[in-house]
Structure P
Amino acid sequence: MTSRRTRERLVQRLREQNISSQAILDVMRDTPRHIFIDEALSHRAYEDTALPIGFNQTISQPYIVAKMTEVLLAAGPLKQVLEIGTGSGYQTAVLAQLVESVYSVERIKPLQVRARERFRQMGLRNIHLQHTDGGMGWPTMAPFDGIIVTAAPDQVPEELLNQLAIGGRLVIPVGDSQQQLQLITRETEERYETRILENVKFVPLLSGTVR
């Protein structure tokens, strides 16, 4: 189930769902999603579906990973990207192959430890990790050219807006039972433009940390 043909089928499904960036499609094909999930589920690694990774968290559906990445990079290459919610590390690994540096925060320590080992396995050296409350972001490394959030808050955290560079893009699911994927662009110091992209379903963005 990790064969080239299986991965090509996934890429074809992404194309059919209007993912058009060839660079992103190539990374999605070449990233070994099976190493980011439990071995018992590895036969489902290249299905276009979310899967459980423990601690009531999931690895995102490949379409959502590709969509959020494509939206984030739509205005051109990014140097410094903040990811809220490392989780399995799959989205992180995809981003790391497309941008200069990824700063990823995770509140659940065991998930972060496993993700770090996967990055080492893949030889990815441009990922910086921190065990912290995601809603706070990583203020000491701000501003960020892009921010991607992989869990849904009820409303957009002010701290994340403040850490966005002028011209920077924030891709975030927002809402409780009804969630919408939003693209927020920081146009000036004080002004932000928000665009609703589509309905989504993410785990909630929770505060605090777990060791």
Structure Q
Amino acid sequence: MKLSNHCTFLITDDHSIVRQGIAMLINELFLNPKIYKSGNFKDTFKILHETKIDLLILDINFPDGSSINIIQDIKNIQPGIKILIFTAYNEDIYALRYLNSGASGYLNKNSSEEEMKNALTTMVLTGKYITQNVKDRILDSYISKSPINPIEQLSNRELEVAKMLIKGHGNLEISDILNIKKTTVSTFKNRIFEKLEIDSLAALIELFRLYDDNE
């Protein structure tokens, strides 16, 4: 039986097939839902300024940037909006990072259709959703008072710089892309190496190979 909650959804993903697939699931689960779709940040913000959205289903990576940098902007426009991150990125590394940044839920794209339906329903009824794996990691991290995955120690900006280093970008190139000083990039690089207790780019690449499925 379909839920009769009169909800308005916004699906933001740069792949049309993903947007269509999620829309089909929403129509299966809810009675007369209003569904908006966007493939980029510009269209997303246009919709948010014009329409009250109850649930935003949001991917992580877009051609125009990372969604973690716009979550606070989204909340500033619509403080009561619920955000479900739906992505192929490893939840062991990214789930807590996004939840701490203001997302209400996190689900990997490799999840089953039933789990996706459960996530959508739970988000609408309770306003939040995380998998059992993430719940366990939160508990483990709380008990041990330390991250299980060393990459989790990096700030959002440090993670961004680390990924650029791994891709072969030099300090000057990174400073141009992120619009920060070259000396600031060097500072970030030093912090990354200190936190991860490494002393070379090769070691950084190996760490990400071991702990980040998306590298």
Structure R
Amino acid sequence: MKFAVLLILAYIIGSFPSGVVIGKLFYHKDIRQYGSGNIGTTNTYRVLGRVAGTVVLFCDILKGSLAAALPIWFHFTPPHYLVLVFGLAAILGHSFSIFLKFKGGKAVATSAGILLTYNPHFFIIAVAIFVTILCLSSMVSVASMLGMVLITLTSFYYHDWFLTLVAFALTIFIFYRHRENIKRIRTHNENLVPFGWYYHHKKKE
């Protein structure tokens, strides 16, 4: 019973729509009505600015970390693998939020938060991979998708098959959630962040 209740709690934690709450509370805007309509970090940066975007980024990472830490705090055995199980519940919450009629974001930052709790060292590697790809491609979508592929491959190094399996499943899920971005990438219409190699290359053209 306790396991089921905490799993639901992890889902509810993940469901907290930080981008929507911050937009409405401090900017009197519903970010779902602007930009890409997404509730995550990238659209918050685009619509509300750097401060709001950074706050939403940390909130979404925190959601994943808190939800993933529940089996540790409540002394489940073995907590190591359950961290990922509870983290997946948070991802479902973020992507299909009970507070947004089961709609939500793409769960990239929330996934990072889960990894922070599960393996902080690997979290740093994942962030380095994401930032490197972002600085080259100037596209958050490319960094998210290609980053997940490389993170999944890197997980083989740790000989952690459960992590690899979860990372592979998340890669498929994140690609699915980015299907509209993939269409825009193919037609060269994807939104660029205002920095990075590709951004400056396009400006020169």
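Bear in mind these aren't lab numbers, they're just calculated from the coordinates by the rules spelled out. All figures in this text were calculated on a predicted structure; none of them were measured in a lab. Cβ atoms are built from the backbone, for glycine too; each structure is taken alone.
Using the calculated result 25.9 for mean count of other Cβ atoms within 10 Å over residues 63-70, pick out the matching structure from P, Q, R. For mean count of other Cβ atoms within 10 Å over residues 63-70, the value 25.9 is produced by structure R.
For Cα Rg over 2.2 N^0.38 Å, for residues 95-166 alone, the highest value in the series P, Q, R is held by structure Q. A value of -8500 for helix-only ellipticity at 222 nm (-39500 (n - 2.57) for each DSSP H run of 4 or more, over all residues; to 500), calculated from one of P, Q, R, originates in structure P.
With distance in nm of label points 7 Å out along Cα→Cβ at positions 23 and 71 computed over the structures P, Q, R, the top value is the one for R, the highest of the group.
Assign the value 28, 22, 13, calculated as semi-axes √(5λ) of the Cα gyration tensor in Å, to the correct structure from P, Q, R. Source structure for this number: R.
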